[in-house]
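Student: Next come the structures, one after another.
None of the figures in this text is laboratory data; all of them are computed from the coordinates on show. Owing to the predicted nature of the structure, the values given are computational and were not obtained by experimental measurement. Cβ atoms are built from the backbone, for glycine too; each structure is taken alone.
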Structure I
Amino acid sequence: MSQKSEKKGVTISVPEEYYEGYTLFCHTYDPPNVAAGEVAHMYLIDMDGNIVHEWIAKTAVQLLELLPNGNLYYTTRDRSLIEQAGLREIDPKSNVVWFFHCRVDHDFHIMENDHLMIHCIMDKMVPPIGPELKRCPYIIEITRDKQLVWEWFGEEHIKELEDLCGIKFPLKRSQFKGYPEYMIRHLLFDWAHNNTCEVLPDTPLGRRDSRFKAGNILFSYRSLDVIGVIEKESGEIVWAWGPGILDGQHQPTMLPNGNILIFDNGTRRGWSRVIELNPIEEEIIWEYIETPEKRFFSAYISGAQLLPNGNVLICEGGPGRLFEVTRDKKIVWEYRSPYKEKWTHGIYRATRYSPEFVKPLLERIAED
């Protein structure tokens, strides 16, 4: 194990066991004060923590995805200025080459047909959920020429949550035990707080069980500690799990074997874990927890990615710590971001890309 310089951020490095590649991340930015010289920074780093490329934006920034041609998608966040809110594609020089104006929130997914599945939010009155204004999930599918081809309204599907996992509506304060009063007031408003809209891939599980078939949509209602699957054709929630087990989770993602990898924040519990769930048996078959447990904790944001070599890249978002673990739970790479600034928050997600995937970006940079 070699120790890297603190300035570069890498504190653990085991080259013979980590997955070689490039890691994309940013700290979450509220709208920066451009007049004061503030901009949002997005980083692609190598395994030594060196910045290979950096993009900037004059808007809020939360979620990033690198494209095969070297361009980058990024989203604003739920607290964005409404006139700036949306999903942007930028080139390596940070020029905006495409923009879809919407109230994007937490997640989007690039589909195989190049359509985009985007999670948005709507504030509206929904008496079956409770009195006063409610923030509701709104998922849309659009084409690259910005045509709406599918939409889904979360408030229309609360009966399925009642039937599948026993959540009771209208919501009451007693259903949010363990949270401080100010958070309970917010949760009664932002009753779902969906942070995922992943279009399911083709897996052996999906071919056996139509609930998990390719094209259905995986979601994550953080406020209710539940993840679930939406059947694309009917719009119905056909599977849901989590209350009493999950605690403020983020980024459930279906693996090639049909299991689901989840960052379980432990917001009330006080420590985090990453779990792999068999959704048919509803059984946790693998988990990563540190000793002592509270050494690994992010109450909010965060995520996990299964890497091609079987390791898991974990984003402990609050502290700004990214690290890679083997299946036997050995840390083989760790990075602590030195780039947090006074107007930023934690790291929402991080993604590792292979050298082959990043090559077009590096070639475009070299040409300039």
Structure II
Amino acid sequence: MRFGLPWRRASPAADQSSAERATTFESLGDNCEFGLVQRYCGAEPLGLFRFSSVTSEALIAALDTDFQHYGGADDTEILVAETGRLYVRSRRYGFAYNTSDFVETTAPASIHRREVAKIAYLKRRLLEDLAEGAKIFIRKGDSDLQAETLAEAIRRHGPATLLHVRDGASTRRVAWRNGHLEGWVRRFAPYETAYAIDLESWVDLMVEADRLVRGRSGPHPVRPLPNLLARRSGRAVVHVVGDSEIGTSVFGARQRTDRLDANAVHVFSVWVWIPSGFRGTRVGAAIGHFRLGWRDADLEARECWQRVWVAARIPATYRDLMMGLVVEGPVGDRLWSAGPRLEAAPLPGPAPQPWAMTMGLGPGL
């Protein structure tokens, strides 16, 4: 039986956005890293294992039985984490995921029925998507044997593609291997800080997997996006770290945000030049206190331009926010910046590297 899902759409066009592309992939667990990748791209799709802790062996066993034993009233337990957050755990498989509820405000028994119904619906949807074969299913960190066994379990349900993701250097981003895709990102986020994602690497991975599986043409030229900053300077400016009680200096300006789309992800970026004598411990970008994806400066790279950025969803309740550089370092340290931009995207678009430094000129960020 087909279940009518009101949000089903045709396959995105070749020039699809990062958010649209991210919805054509689905996580099969391990941890919540790829679920956060989708969020950082501006997508919030439903998925049975999007934010779940899942072992390969338990996943394969559940697939082999069409998830018949997962998520029933007797299998589902509501537990309390050390933080007070309630989480859901399968007694049979050990699958676990957090809820948005806390024990101080919600009785565990009161959400049991809700979570059982939720799992039942998402199980049906996953089996439907496996049979349809339109999505690419992502699993990271497994061994080669585990990946091959999982790919076989998936193929028993339909023509869906498994993308087994590994971390580390490789000469290729994605390649076919024994009936499934194998892909690489530069690094995985640490399990204790799964939000510290190398987003650019994941986006590149999705683009290449999409091309191989769906037969799309090579990468299209990236369309330049407008710079949404109301106040900006085209010159390089110097920043000198001053005394701060919190050890952090912020260099920037308040920018209007009430005219921006609160449902979209926006990214602020700026080029920085770190001199050889810089003693600081961090150079990054800020959009107020909001942050999804980001890239701080590589402090090993000196006497050259590099780009730092931060992406965020900006709530509609804010009229303006401070946007600029965040620098942690001793008093008197200095560095330069140029070319600040604000774009409606999860990653900064192409921008020319400053061709020369006009030290100390211009009004600043």
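Student: Taking distance in nm of label points 7 Å out along Cα→Cβ at positions 30 and 270 as the criterion, which structure among I, II has the greatest value?
Tutor: Going through I, II one by one, distance in nm of label points 7 Å out along Cα→Cβ at positions 30 and 270 is largest in II.
Student: Here percent of Cα pairs over 32 Å apart has been calculated and equals 41, so which of I, II was it run on?
Tutor: It traces back to II.
Student: Can you spot which of I, II the value -6000 was calculated from, given it is helix-only ellipticity at 222 nm (-39500 (n - 2.57) for each DSSP H run of 4 or more, over all residues; to 500)?
Tutor: The value was obtained from structure II.
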